[in-house]
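In what follows, structures are represented as C-alpha cells.
What follows draws every value from the coordinates through simple rules; no lab data is involved. Owing to the predicted nature of the structure, the values given are computational and were not obtained by experimental measurement. Cβ atoms are built from the backbone, for glycine too; each structure is taken alone.
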Structure 1
C-alpha cells in the first residue's frame, strides 16, 4: 500500500497544477495535509477492528464535504466572502486531493471500504489494460474485487500489526517508500512543490 509520503507527494503535484495563481507554501501544505487525513484511520483501527482503510477511506467523506462546498456555493458563498477566490480554490483542490491522492491511491492498490459504514465491504479497483494479438483489448478494471468487511479484513500497519493484540516483540515497520517508482514519484513531487514554493516567494 502507498505510504503517507506517497499520498502527500501526489497531493503536492495536484496542488502545483490545480491551485494556479493561488499556489503558495500555505495552500500547498493545506492540500497535502488533506491527502494525509484518510490515513488517520490507521490509529482509529486500534479501537475499531478493521477500521483502517474504512473509517476515513469511505467515499462518503469526500461526498459529504463536496455537498457542503456545493451548498455553500449556491446558498451563500460564505467561503468566498470570508477568504475570496483563494479560499474557494483551496477548498476544492483540497477535496480533490482527499479523493484522488488520499483515498483513490489506496482504492487502486489494495482496496478501501468505499461506502463504510452504510455498506461494510472493502473493494479494490486494481487491474490492467493490455492489447493481445490473440484476445484483443483485455481489461480487468471494470470488475471491482470484493475483499471482505471490517469483521474479517485487517490491513496491518506499524501501529496495528494484526487484528486483536499485537504479537509480542514483533517488528514494527512504518513504510516511507516501497519501490523505485514511489521514490521517483516522491522526489519529483517534492522537488516540484519546493520549486513552486521558492518561485511564489520570489515573485
Structure 2
C-alpha cells in the first residue's frame, strides 16, 4: 500500500464515518438504551483489541451479551447462552458494530481491513504474517465476509476455541495477507457493498 493509497483510504474513512454517525447516531443511541434495559448493564460494550503496529485500543460495540458466571471465553458461538434475544438481533443485523464508526473517525480503525482481535492472536504473529499489523483493522473485510457465518460454524465444533485457533485464524491470516498484497481502493468499495447486502 503506497502513500496515495493510504491517503485515499483515510480520507474515505473520515468522510464516510462522519456521514455514518450523522445518519445512524440516533440508532446507535437507541440501541444502546435498549441494550441497557435488556442486559442490565451499560448499553455500550468496550474491549481491548490489537490494532495497527500492535497498538492496543478500545473497540466500541452495542452490548449483545449478559454476564453468566463461569462463562469467560472470548470465542462466541451461535448458541452462546450469554447472547440475549435482542442481542442476537443486533448481531444478525450488524447493528452492534455501528459504534465502530467512532473508532474509524478517530483513526483506530478503517472501514475495510483485518478484524481487530483480542490479545493472543494478532500480537503473536511472526515473520511475513506481521504484515497484517501494518494497516488499520477494519469493520469489515474479505476475511469477515468469508467467515460471515463464523459463530454458526463454531457452534458445530466440539472444541470451538481450538477450531478457531487452528483452522479459522490461520485461514484469516492468509486472506488478510492477500488483501494487503493485492490492495485496491475499489476492492474496498466492493467489500463494503457485499457487507451491506
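Just a few scattered comments:
- Which of 1, 2 yields 3.2 [distance in nm of label points 7 Å out along Cα→Cβ at positions 6 and 134, calculated]: 1
- Top of 1, 2 by distance in nm of label points 7 Å out along Cα→Cβ at positions 110 and 126, largest first: 2
- Origin of the value 23, where relative contact order in percent (Cα under 8 Å, 6 or more apart) was derived from one of 1, 2: 2
- Entry that produces 0.50 once FRET efficiency 1/(1 + (r/R0)^6) of positions 118 and 166 (r between Cβ atoms, R0 = 30 Å, to 0.05) is calculated, selected from 1, 2: 1
- Value 30, 22, 20, calculated as semi-axes √(5λ) of the Cα gyration tensor in Å, assigned to which of 1, 2: 1
- When FRET efficiency 1/(1 + (r/R0)^6) of positions 22 and 150 (r between Cβ atoms, R0 = 35 Å, to 0.05) is computed for each of 1, 2, the one that comes out at 0.70 is 2.
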